[in-house]
Structure I
């Protein structure tokens, strides 16, 4: 049974339950990968960053950003299939975590790998295709993060929806970047690509189904 928007449950409405319980849990869970990387970097609790900590941080932050992008796209099918519309309340947070880890991924590359050598950064972006693709994905993420507030949603109106459809291209570019970067073992980026294909395929089927339903209703009204 689906909870109504303001139906009490254990003394809490759906809105309050998500605000005070679900969202804090998701927020803490979103910081777990960062905590694990910090522990691995300092060798705490038996974790290890390996022989190349910088590459470890670059790779893990990039993978985590992709995972959060896919989780953001997963919200819609789970909402539809589980009939839980309130799950949309989590989509913004997941998207912002994707941007956060992508930004950390790029910052590690600039600060720790190239030591703030902006000339080298620019040369890599222009000359190395996989860095060009990854940097493009990061740049496209910026307007999505900036316009993620309720105020910007109201201000942009329908344009906000069109703008945030960029997440499909961003996810594809991020996986492409990861695939090109992995020169030997490409199994993980291929898995990510398959997950993205399923999520996009679901949206395509859902869109066609909704159009057919609208056309049928219009036909019935006309008849």
Structure II
């Protein structure tokens, strides 16, 4: 996991860009956003996009932790049902998923980032999200979330759609920017040269800061009794 430095770095960056940074909120509320890097590259294009959003979160007084899923294999969900007997834990302990669940418990919001290799999210990110949301959906439910895609040219929209399906099933408010949350390029340098993409990530960070404050202050609505059916009956 990468925990970014003090918010002063983001304030300085905004000043250099000639913008007025978002005023920092009180640190006493300890709001925290977990940013999940679904790329095998620890500090590649996806990380660069997440870092831009994280800097804006910190400038607004919200803690921002970037969690890298790593390069080790991530087991896919087998629908074994073991997590129903042990709620909040996946039976597979050999990879990063239970660590992701543990970190998600204290988070007030999430940003999940993925590279686009074949027109969809990385397999490791989808496997991790499938198992985490299935085994511990309550730690994500009702918290604001956003998806970020990094691509050379195309495939971003399908990637964002696949990631965001997890959010809508878990009743998570989807946070947007002023365009789709995507950046383009082969390298981190390319991403930083994508001026529109950079501005989208920065605005996403600001919007996420506002969202986590709002939802942390408002108690969850009383749930409706859920009914489970299928198309046969």
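Bear in mind that the values in this text are calculations on the coordinates, not laboratory data. Since this is a predicted model, take the numbers as computed values, not measurements. Cβ atoms are built from the backbone, for glycine too; each structure is taken alone.
Here is how the numbers come out for the structure above:
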{"quantity": "Value -12500, calculated as helix-only ellipticity at 222 nm (-39500 (n - 2.57) for each DSSP H run of 4 or more, over all residues; to 500), assigned to which of I, II", "calculated": "II"}
{"quantity": "Origin of the derived value 21 (relative contact order in percent (Cα under 8 Å, 6 or more apart); candidates I, II)", "calculated": "II"}
{"quantity": "Ranking I, II by percent of Cα pairs over 22 Å apart, the structure that comes out highest", "calculated": "I"}
{"quantity": "Mean count of other Cβ atoms within 10 Å over residues 48-55 - structure with the largest value, from I, II", "calculated": "II"}
